[in-house]
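Following are the structures in question.
Nothing in this text is a laboratory measurement; each read-out follows from the coordinates by a stated rule. What you see is a predicted model, and the numbers here were worked out from it, not measured in a lab. Cβ atoms are built from the backbone, for glycine too; each structure is taken alone.
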Structure P
Amino acid sequence: MRFQDKVVWITGASSGIGEALAVAFSREGAKLILSSRREDELERVKNSCPGTHETIYVLPMDVGQLDMMVEKAAIAESIFGPIDILINNAGISQRSLVKETKLDVELKIMNINFNGTIALTRAVLPSMLDRKSGHLVVISSLMGYLDTPLRATYAASKHALHGYFDSLRSEIWQDQVKVTIVCPGFIKTNISINAMTADGSTHDKMDNQQARGMSPEACAARILTAIDRGKEEVLIGGIENLAVYIKRIFPPSLFEADSTPQSMTGSMHDGSSKRGLLTAREMG
């Protein structure tokens, strides 16, 4: 088994990619710490994992509570020992126009997606540096490269993660601590359902492309392979991944799309205009 007895801490482990990662790592013999705000769902995930549950610990946590991260990290390391792999998976998406979105909504998205991630990373990193061993994994999004309507703050948070962790990697590689950035495209999870709208309420709709996306289990399998191989970055999805490479060649206008209500359902332009030729409205 590739991850036998490795201590793996997964945030956002109560559903979606986080849940699939928990099951996958459990099959590989890892010792798991599962975190999210929903303790009951974490217990459900724990019970769904194969093998013995004695090596799975539920640690409820809200990554938005930045001042609790050092304490939570200390608790986590007291369970099975030092963290070998930290998977920063907790996050929230967005479905709203900038001009309509309340500032406190934007701040909340940034706090969960970016501030919480770096706060937890900073709490775990010293131990990894002391041991000259460890792996930091960040579940980002193709929105870390792209920019589309209704995702401004979400995209900003993912762009920020890329900048931060790419820089961090350049600082710690000589200390034998690895950094992997994972960029999922269309994955069939509840991320669009739970996305925040302009007033902070939930979107409560599954985006069309999300519904037709890759399964979380297939995504998790790709992530484990990337971690095992020490990949610095991995794009996971289907044809939507091409948008990342195409954007490097073509002007941003190629990606422009309208922000009308029908765009939130995932409908594509009819091709009568060159604008909106490539869209990524539903990534994350």
Structure Q
Amino acid sequence: MPYVYLILSVFFLASSSIFGGFYNRKNEARRGTAPLYNLILMCSVLAGWGILFLTAPSFDAGVIPYALGFGAAYTLCQIGLINALRTGPVALTSLLLQLSLIGVTAWGFFFWDAPFTLPVGLGLLLVAISLWLCLYPGKRGEKTAERISLKWLLFAMMAFVGNAGCSIIQRTQQMKYGGQHGNLLMLIAIACGTVFALVQYLRSDRTDTRMIIKSSALFPVGAGVCNTLLNLFMILLATSPISPSLIYPVIAVGGLSVTSLFSLLAFKEKLRWWQWAGVAVGAAAVALLSL
């Protein structure tokens, strides 16, 4: 059964970018798409964590600051992600999201006394190579195959920073509390994120809300459900006989591979050969940094 959780986790990780990509393509000419997507996704995730919290309720006021920080980072990540998927390639957006592991790695050096090992050094080197390959525009005057704009890069970096922040805050809280109150952390964090998403939605152009919900509501709902299940399966895998040195690289690289395959076959993205090479190098970097 643990290997079933592992395989499903790969697809759940890829689902965020895939569902967001489909959602954007169905609503290209409509207004207020990103705020509505985030609101529906947050409500879906909140419902999932509410159920998980009720299965094992706990409380400690000391968790609240961590939850507020996680909620801010999670909100930043989701806003950046859906907008990056709208303004640039799905494959490269997913890659930058996964490469947020370098933020966690750097934090570990300074605050968790994590050792600097050969795999980590190689992983960081491959990250630099991957980013150069993916962002290299080609020769001057040469027409690029996909949109690589400053707007996309800024949104992708928002997702990058937010995702790294989520991992750092969650791990710090779990280290301090001995693995306890994880459901409480997530419930409070997502509740705060949902409130922010609601405010953002109410301030946005809601002209096309009814049409968007009618045609595309299943995408953010699906992304939210998959996000909750991914976190649940990660908890189950943490207590399984499978080695963590296998779990994290398989999920990270597998999720990136599935997303890249969808971007090529379903979304018909036309990246340059060096950008696909950058994705492959990035997958290797993610594997090394996940060890």
Structure R
Amino acid sequence: MEMTIAPSSTRPLAPVFDLAPLSPALGAEVVGLDLSRPPSEAIVTALRSALDRFGVLLFRGQHLDPDQHIAFSRALGPLQEVAQKQYQLANNPFIYVIGNVQEGGRQVGDPSVGRLWHSDQSFLPSPAYGSVLFGVQCPPEGAATLFANMYAAYEALPADVRERIGDLHAVHSFREYYELLRHRDPTQPELTDARRNAFPDVVHPLARRNPRTGRLALFINPGYAIGIKELPGAEGEELLAFLCAHACKPEFVYAHQWRNGDVLIWDNLAVNHKGTEFDTARYVRRMHRTTIASTPDAYAATLIH
């Protein structure tokens, strides 16, 4: 079923784009937009509204050069620079290259990112609002991206659990996540003292309220969350494990199989995601990602030094 989204106005306006839901869990395909063209203010407003509603937006058949990718992303909000500088696009601090991409015998794409359920940059005091991922070169099999609806996950919790977690906070750690990555992929360089000190652990509420809609989402993921601040020890570990397992139940998940030219945008407040494996000996995967910054009032966290 398709629906038309048009900007609100006192005068009739032409439709901005059509939306076709991707799955019962979440997501919608946006039909009728060319992202290489700068979006109008009306389109940006409508896209933000759709993102609040669906969590993930898909655009098929796009042709974006790096400047166009950045221009579209920036229309949705200020951009964050790539943290892992060795994987930023050459001379471009805002595009993160993902995949088993080599140039001149050098690894230029991050080959092991995102294999655990996570929300982008939840280890920051103000995590990313959105991510814009462009499929430049996509394998014909494998390499899917799974998305989980954290609104639905929260709402499906028993009432007593929702009440229990209302005042609890999870500790999110870049350092622990990176060490786990290195354990899975020993080719990853050791974390320098400078980078370790740049990303102290932070705490975020287990349930976060969307500042635009008021809807509550479960804000927990096994990639970065390492404990519950108010419940040290076994009790906190058990609750964390329960919530992480609950959050990725199949009824909350949409699996996206990529095609060349796909662009996906998702709301990191509302959605967890993870990548799946593919045959790296047969296929090359190249993805370009920009990251849209959040605002401090939307994500107020406490740093742990």
Calculated from one of P, Q, R, distance in nm of label points 7 Å out along Cα→Cβ at positions 36 and 236 reads 5.1, and the structure in question is R
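Ranked on distance in nm of label points 7 Å out along Cα→Cβ at positions 92 and 148, which label among P, Q, R comes first with the largest value? Before the final figure, lay out each step's value.
Values: P: 2.1; Q: 0.5; R: 3.1.
When distance in nm of label points 7 Å out along Cα→Cβ at positions 92 and 148 is computed for each of P, Q, R, structure R gives the biggest number.
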If we compute volume of the Cα convex hull per residue in Å³ for structures P, Q, R, which one ends up with the highest value?
R
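Suppose relative contact order in percent (Cα under 8 Å, 6 or more apart) works out to 30; of P, Q, R, which structure was it derived from? Can you show the working numbers first?
Details: P: 18; Q: 44; R: 30.
The correct label is R.
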Upon calculation of helix-only ellipticity at 222 nm (-39500 (n - 2.57) for each DSSP H run of 4 or more, over all residues; to 500) from the atomic coordinates, which of the structures P, Q, R produces -11000?
P
